[in-house]
Structure 1
């Protein structure tokens, strides 16, 4: 069986944006925060790096060949480099923090 191109870690409880930024910085990563309005869509694309993303508030669904993954506050997505994906922001918008792994 092939290794998964993404890992999702479900949160027991949501971390604040500041806690997530500090966690990523302590791993020597450079986090960036961003957000989008409800229904915003990202077209299909890939990255040259592993993406580590935390959902801070709202929700976002990532679409890959492996299926759809809904992220809610506190959830973490680790997406391997080169994986084609798109995304759709949920009905309350979304706020995320991400870093290149």
Structure 2
């Protein structure tokens, strides 16, 4: 009977040691997982920040191009009006020349 008690005691001791090792491993892995998750989240947020600043730069450039296009459009309209007036004057000059 003494051997049964000793074997049972050894098995109980092994079970306790396994439980402690499991708890320590889970705790360690949980901390490691949290750290890795935090690093990934931080990297993702910084990447999103870079993307956001890039989009804002593109929007600013687009606004500047829109302004340039509008000014050029106004200038083309003015040149078209000027050309139209010049054609009218040339036509009048030709009519006066033929008379």
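To which of 1, 2 does the computed value -3000 (helix-only ellipticity at 222 nm (-39500 (n - 2.57) for each DSSP H run of 4 or more, over all residues; to 500)) belong?
That value comes from structure 1.
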Note to self: Ranked on FRET efficiency 1/(1 + (r/R0)^6) of positions 5 and 29 (r between Cβ atoms, R0 = 41 Å, to 0.05), which label among 1, 2 comes first with the largest value?
What the structure shows: 1
Next item on the list: For the read-out Rg/Rh (Cα atoms, Kirkwood Rh), a value of 0.94 was computed from one structure; give its label from 1, 2.
Entry: 1
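Out of 1, 2, which structure matches 1.00 when FRET efficiency 1/(1 + (r/R0)^6) of positions 53 and 77 (r between Cβ atoms, R0 = 35 Å, to 0.05) is calculated? Write down the numbers at each step before the final one.
Numbers: 1: 1.00; 2: 0.45.
Source structure: 1.
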Checklist line | At a computed 14.4 (mean count of other Cβ atoms within 10 Å over residues 13-20), which of 1, 2 | finding: 1
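Starting from the value 1.8: which structure in 1, 2 was distance in nm of label points 7 Å out along Cα→Cβ at positions 45 and 69 calculated from? All intermediate terms of the calculation are to be shown ahead of the outcome.
Numbers: 1: 1.8; 2: 3.7.
Answer for the origin of the read-out: 1.
No value in this document is a laboratory result; all are computed from the given coordinates. Being a predicted model, the structure only gives us computed values, none of them experimental. Cβ atoms are built from the backbone, for glycine too; each structure is taken alone.
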